[in-house]
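These notes open a run of structures that come right after.
Just so it is clear, none of the values below were taken in a lab; they were calculated from the coordinates. Values in this document were obtained by computation on a predicted structure and should not be read as measured data.
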Structure 1
Amino acid sequence: MGVELLPILSFLKPAQRFVKGAAVGLTAFALTACDPSTLNTGQRISTSAPVPVALLVPAGSSNAGDAQLAQSLENAAKLAIADLGDVQIDLRVYPTAGDPNTAQASAVKAVNEGAKIILGPVFGEAANAAAKAVANSNVNVLSFSNNTTIAGGNLFVLGPTFENTANRMVAFAKTNGKSNIMTVYSQNSSGQLGNQSIATAINAQGAQNAGSVGYEFSQEGVIAAVSQIKLTADQNGADVLFLTSNTSGALPLVTQLLPEAGLSPATIQYMGLTRWDIPSQTVELPGVQGGWFAMPDPVLTQQFQSRYAQAYGGLPHPIGGLAYDGIAAIGALVKAGKTDALTTGALTQGAGFQGVNGIFRLRADGTNERGLAVASIRDKKVVIIDPAPTRFGGAGL
């Protein structure tokens, strides 16, 4: 299952108490996904006129960071439109204030004003509200959320998901002779969803589940769980520890205490469900040296950041590229010159699309699959040890 993308918090020293609020973006996991019985095929378009696309961004929010995020998403979408050549997109930007009610109203307004598809919103509750509001209007929504609990029906999530990462990492581990995988997770929404995703991936990839140990999401909780983690790993012969935590949560403390307890990266493979290169200081932690994690193709990411900086100055928001991806997918389908370009069948075609961070494709259940590289940390530097795939098979767009 996916979670809301969290802001990058300040770097924490290993022994510091980690941020108790690190899960602030993990609200709305109990949201009900759009009812599959109301699955729509999406709007038809005119192949001889610009395609009206609504972009819903968190402008007007009381959260100061949302203004920068909103602008970054708009800038990235415009950059993508400029790259489409002859394809004409009529981009219309609507504010959501990061609020479900405002997002719902903006979505309805956008459709009433002619939008054939909606790109955004960012946050799970807002995306869910927007999609439900326009479901009966036969309009698909490509949200920037990565909360897969809301996906389905006319709502797709473009954000990177736990399931995608877990499958990539488990498959890589198995290919490299490490298939007895144990999960260490925090007992909060994010950790529990991560644990479920890992268990599903282990089963799907034919690996062995060496058990899982959860810890209370606090410094005391991590300390209390260390002995049980060590015992479970030893009893089940685990050769991989799959950690769900990130740097703003428990990762620094977990990777400090486990080696001290006898579970060293030198004797058991550490693997992460989150990116261990964000923030960049994470790579300096002794406990993550030699660890594996997934990330988008860094060359493509750098190219996008450079192009964005040249066009707008500064770097895009970490999820700004999702707006580019959404426009790129829409543009690729519209370019084919078919009136059904924005239907669910077209959006979920198997060859996928080329985004700024690599290939991706949308699934019929509203989730997505992205081509990810596998990286390791060696001598405090990120090294790609398995490149991201460049195609899913078949002719790409």
Structure 2
Amino acid sequence: MSSTIDQPNEALPGLPLPEGIVEDYIDCSTSCGLKWHILKAGEPGKPLVLFCHGFPELAYSWRKVLPAIAKAGYYCVAMDQRGYGRTTGWPQKQPFEAVDLNDFVFTNLVRDLVCLVYGLGYKTVYSIIGHDFGGVSSAMAALIRPDMFLSTIQMSHPHHRPAEPISPREKGEIKKVDIQAELAKLAQPRKHYKWYNSSPNAARDWENPSQGLKSFLRGYFHLKSADWEANKPQPLTKWSAQELAHMPEYYIMQAEHSMPETVEYNMASENYYKTERWLSIEDMRVYSSEWERTGFQGALNWYRAQTASTKQSARDILLFSGRRIEVPCVFISGKQDWGNYQQPGALEGYEDPQVVKEGCYRGAKFVDGAGHWVQQEQPEAVIMEILAFFKTL
């Protein structure tokens, strides 16, 4: 198993949590190698609901949602996922070239979740809910183990069908787009954020922003929220450089910029304090202190393992070629979130019976006044949509 992070989690100060949420640790070191840090609300024995966060977030991102869902009669658990926060069992600040990406392919990340379910004393999950990269976790968990994950919600990152093997005949007819190369050819050269986050310098950039980590993270959250008035997302017609270039620079970056430089450039005339309405100074202190302690490489390994060039991920996903989601599902997102459209056609794919079994999809719910961080920006609306979905089950 991989070595744990240097600082024992028991020595860390408690998080500033709302009433009704408790921190805990679930030791799965003998199965998946992790000692999970979780936030829990509600009574054990009630139907289990899991909450998976995205990047650059933590279990803490669900602090506004857990108590209300628990009050409705569910046992709610949010976890720091592999590579994040106070969950241990992954190497902290490991050099880029030393990482074993097999730890971060989605077959292993779903295995992590299975072990957590058993560690919590359950064998089934009433619903698995995921935001951003956690939305991929929630979709893949339901796709791979529909007997365990009985319903699923994606937020801000639509599910898209696993790639299928291409026969020699088809290979000659299909030209695969090298999106990085195509973006670089634009009159104003650009690059895709997922490929940037997969690069050797990304963690160093994220950890050492010239504006300081708190200001960088505040700006990053701001630009992807409804507080940035330039967020007016629209569907993209196809996976091409010309179409992707319509997206903001925090998705399709200027070729010469790092992510901190992208944020600094786009925040030049913005009010950094707008986001304090939903992301307080104390909340930002939690995020910045956790990232200062762990570094970003563990979390960025998710991008490395999922980009198209990663053989491990492509190999494992072929196991599920042609498989569809066959449990009830719904998509919830902010109306001002470009993440809804970053993968052209993915959102529409929920209506395709080859992607989601007939009768299982319960629709897309868009929350006005929210961007990418919908469960933090508009928690009341998210709670309402989750509970409305549960009523359909």
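When helix-only ellipticity at 222 nm (-39500 (n - 2.57) for each DSSP H run of 4 or more, over all residues; to 500) is computed for each of 1, 2, the one that comes out at -11000 is 1. When Cα extents along the principal axes in Å is computed for each of 1, 2, the one that comes out at 57, 49, 43 is 2.
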